[in-house]
Structure 1
Amino acid sequence: MARTPDFEFVGYDFDKEELRASFRYRGGSAKNPLDFEENITFSRRALDAPEFEEIEPLISRALFLAFITIGTSYYKAYPTTGVKLEKSLTEAEANFFNAIYQDGLSQFAYENNLERKNLAHFKASEDAKKPEKIEYTGAGKLVLQSGGKDSLLTATLLSEKSEPFAALYISSDGNHPKVLDEIGAKNLQVITRKLDLDQLLKAKELGGKNGHVPVTYINLSLALVQAILNGQNEIITSIGHEGEELHSIIKSSSDEPDLPVNHQWSKTKAAEDLFSDYVKNYISRAFKIHSIIREYSELKIAELFAIKCWDKYGHKFSSCNRANYGQGNNSSKLFWCGDCPKCANSYLLFAPFIPAMEQNTLFRNNRSLFENPNLMETFKGLLDIDGVLKPFECIGEIDELRTAYHQKLPDYPNLPFSVPKAKQNE
């Protein structure tokens, strides 16, 4: 069987007039090599943005980080241990990129019967050195927004403290959820991300693989470029205490470590710290990247949203990926599909705080999701019942979802199976 060629990071360009970046990669099989090109159009710069020449060195460094993170979207078609990258890497850089392409692709590995030894291995060069320090005096907050409960809560908390912020939405078509026009941001910016769907489809037809990539890291790297273009130094995400609960572990058949399987790896505090450390050491120590709701569980976030945000956003927000955020979807108005793990997860989390008659109006047929036969296995996975695997989605932890179910308001029907109490309450 022919060896899969090394995945190649070919190069990237940035048009400062159009604010458009192009990232190029080469992958594929020995018989069918494929070239990929992704184009990113950044938002118009803030009115008080610094002169481009002042920030150009930082832009270059941030684009390189985006070059690496975006590469996961194309590497996954033909995964290989070998990568070709012209830039020499320090040991810290190589370790960070290995974390992205191994831990960040753990769900992909699980679903494609791979283990850590099969995934990309970046190597350090003895002559590589950390880049020279660049002074950066930017200031201001850039807040990533999706139109979901977490990011709308973040915007509300900042507004309550009268802290000015700009909002950023990353789109596949240039549109944005209209609810974001109401959050009190001093500026709403949209980055348009155009994946090379034609080549990805060709890869699929040729037998290439597919699967989940660490999207949070991709979004953070793009937000970093936009923040520098704006002259800002603080990037705020909306991530609670999540991602710590594993789905599984891929045992190693070599001397390499086992690979923990985690859909939410790039949302964990450890991953956030890794990303932040890289930015401080290889771009500028002036940047702060964090979540202001990190201390809250998903259940607490739902409670705070019910108290602070429901009246304003209850019928305008959505946390459903299937209905809104796929490639080609117009997300101007947000919906709920009512049949996916994200819908089931949100329904559980809000059940203790929002009456069923109110929450049911978000879904078609105005019916309780606890009575949807298509969701019974999903609820079992969310609640760890009958050995059903926890869904690969950004969802709450089993204990807090069990707690939510047992604290649901009286007008919710019961699920047609017994739900154990949370382990912490047993």
Structure 2
Amino acid sequence: MSTSPIRIPEEDIVLLIRNPHVSGSLGHLLSVIGDEGGLIGNIETQFIGRENSVRAIALSVYDQDHLERIQETIKEQTEAEVLEVKDLVFERHEGGKIHSGRTHELERVDDLRYIYTPGVARVCRAIQEQPDLARRYTSIGNSVGIFTNGTRVLGLGDIGPLASMPVMEGKAVLYDRFVGLSATPILVDTKDPEEFIQTVEKVAPSFGGIHLEDISSPECYHIEDELNRRLSQPVMHDDQHGTATVLLAAVLSALRETGRSDDPSLVCAQIGLGAAGFGIARLLLDYGFQVIGSDPQPDSQQRLIDYGGTVVELAEAMQTADVVVATTGVVGLIKPAMIRPGQIVFAISNPVSEIIPEEAIQAGASFAADGKSVNNALAFPGLFKAALAVQSTEISSTMKIAAAKAISALADQGEVVPSVFHPDVHEDVIQAVLKLFE
């Protein structure tokens, strides 16, 4: 069996095409695009005339070279004309994705007196006398600062803080859309951990919670630990703890799907102990599972040992574990022959995993999924919303476990987690965490 990774076109564009309005012309055009490897999506007819029609054809391609080949083939093999090429992703980012807005009307002189001077001075004095009132009478109690230095962005690596801004804006949109929190990206232009910590510490009074994003390992551990020590606000490194929360939810669902209970005697293997992998291992340990880990880096190994896990070689991990989680980024690392019958396998590296789920199932796994099943956005909005509501100084493992259980409970049969757009998931996460504080 071939273990070559399956490549899927993922760059979304729209071709505005004028085509002869004759029978078979559109079918031929679509066939030409498909034969060249284009993945066709929506087709919107914008004009139909006596001789020509104009349609916007949504298309996924591998890269710019692939797009140019498709355009050349259309020119050579059809009578169609490409009028315009639109990049759907860049269009969505045009002008940015967030802005600061107001929550009260400002239409009359009285509004100005109340919202700004002279009325605002009374609120300032009240907060000066009772600092806790800031959570009630300013946006602080409903706000999160998203801090990054851009040293580990998605699968792109160290691209710097400025290039990471589209990701940070995306996180801010998710906070607003799913739980109504105001989130502000803060780009910290330093690779020095202490300088980063000091910067966050100085800016932290502006926010109710501190969200750390896309910071390289091992610096991310020290930064998070030190900020947790220094700040009174909840601090969470989403790449570790958001991923871990949703992965735990997926594990609980997979155990349910395969007719097993979440027995603490189950052995979970964490393959790869970078930021995401170690975060997952920690939460699985906190939940009560036995955790073995495999990673070539001595520092990563020691970190797991210090937290109560056991380090083994990859072969032993695969032979021993009931549940295998892989976050190495190494395509094809797990061979089908390594799969033990009945194992649950989560190979979640993106864009291509350590083993394709279908291959794991064919090799005997009882359940397998890849990174498309683990979306951090299921966890972090509700976790922070609940933490701010109870004025928690941390986002604890107990809170993350409660969130994971709530997420798993909403997964339909055959799913490991619900859609991020499930109408109940974010509110259920909030309520599950709030119950811990009753």
Structure 3
Amino acid sequence: MPPPESPMPAMSVPPAVAGAGLEESPYYLQAVAALARSRAVVAQDDIYSSQGMKLASKGVQVGPALLERLAQHKLTAPLDELLASERPINSTTLALEACKIIEHDRIYARMVNRSGDPLAVKHALEALAIPRKLLLRLTVMREQRRAIFDHSLRTGIIAYTLAQCLGLPAAERDKLLIGALCHDVGEMHTDPALLERGHAITPQERRYIHVHPLSSYVLLRGTEGFPAAAALAVLHHHERLDGSGYPHGLRCEAISSLGKLIAVADVAETVIRRFDLPRLDMLARLHHGRFDHAAVDALRDLIRATEKDALGTPQELVSGAQLQHLSQLLQGWLPLRSLLIAQIAPLAPEQSPLAFLFERMSTIRQLIVRAGFDPDHVGGMLDIARGDSAIMLELRSMLDEMEWLLLDLAHEIDRHAPDLGSLPARPLSHLLQLLRPAWSGRCDDGAAFI
């Protein structure tokens, strides 16, 4: 099934949509129908079409057939306000789920124990006021899109511990927590097949992934009882301080303070799940220019990564192919840069549509230097690191992080494509080939974390 029509990521925030428009995406309806096959889903009120036709009575059990009928009509209220499930998720079950994570995952136990109050996040979840409209959606997420649910809850735990370390007031911590729990609700409108590991994502399909902050925001800002500051944080959780994020490419103070915290927690959860703490520590060190400095420092203090936290030995994990890829890019960039500057003349690089590209490539060289290596002699890095496990671990973490940074720049170029249409395509096409590693067409959780 092709992805449904969605607003483009580069658009401004769309006007409020009718209740049925967003909530009743085909993929969300499929997930609700799947839930209805395993437990009772009932109408909380009489359900009417916008034309006044009664479609279901209050209390009737809603199965897949009735859901299909409802999908054929514009309703007077969003589906999430009209239906309720048996055994719905609530603040108590959220707290219990969080306790299981902390009990069985040493990294999360480490973070909450260093936060100042190990029980604070549990108590905050127990007291969390969840708007009724979100109960069904969170239940569907937990039962049908478990990966999104687990990621969201773990992101909430990290965000809350960061807020504790930074001394945020209790009211702000609660807004941050519910924002983190709901930051990916828009992904319920994305075809699950696009998010499966191993799926070859096309640039067109990536648009539907990059639009999820907007989808989430539109849903949440129309939810009674959901804090406006939390909804804005959800909209901003993929923005970056240097303007390399999405959906709007905001910079620095234009990004909400809670959005900056969710951004760090979101990335941290993905790295912890997919990689290890040395990789997360390297990311925090290299990306000070992309993430909130205070939040990054608090994260590093919470995890305190050491060599013992590495998964496997550094010698096994360093890739010569990664070094070759990075070397080819840096060598190939110099002639491409000269060619691109000639094409945008008489504009200065910083005044052209390619300003972001020149800035990012300059940053890549700076990051290599910051990691303690020479960007002009990349090929010799492995020789320097051999025989010293600490340096080898640093090199491995830096190379892993560089691969995702280069891939993220390729995605950013794709997002800027409408502004680059007047430039010759061949140089940019060649640069994209240099940026993308061999596996870049596959959907991998790590691809989204920066």
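Taking mean count of other Cβ atoms within 10 Å over residues 221-228 as the measure, the highest value among 1, 2, 3 is held by 1.
Tell me which structure, out of 1, 2, 3, gives 25.1, 78 once Rg and Dmax of the Cα atoms in Å is calculated. Please report the intermediate quantities before stating the final value.
Values: 1: 21.8, 67; 2: 25.1, 78; 3: 23.1, 76.
Working through the options, I get structure 2.
Have a look at 1, 2, 3 and say which one yields -9500 for helix-only ellipticity at 222 nm (-39500 (n - 2.57) for each DSSP H run of 4 or more, over all residues; to 500), as calculated. Going through each structure in turn, the value belongs to 1.
Looking at structures 1, 2, 3, which one was semi-axes √(5λ) of the Cα gyration tensor in Å, for residues 181-244 alone calculated from, given that it came out as 16, 15, 12?
On the way: 1: 30, 17, 12; 2: 16, 15, 12; 3: 24, 15, 8.
Answer by label: 2.
Have a look at 1, 2, 3 and say which one yields 18.0 for mean count of other Cβ atoms within 10 Å over residues 77-84, as calculated. Only structure 1 yields this read-out.
A short reminder: the numbers here are calculations on the coordinates, not readings from a lab. Because the structure is predicted, anything quoted here is derived from the model rather than measured. Cβ atoms are built from the backbone, for glycine too; each structure is taken alone.
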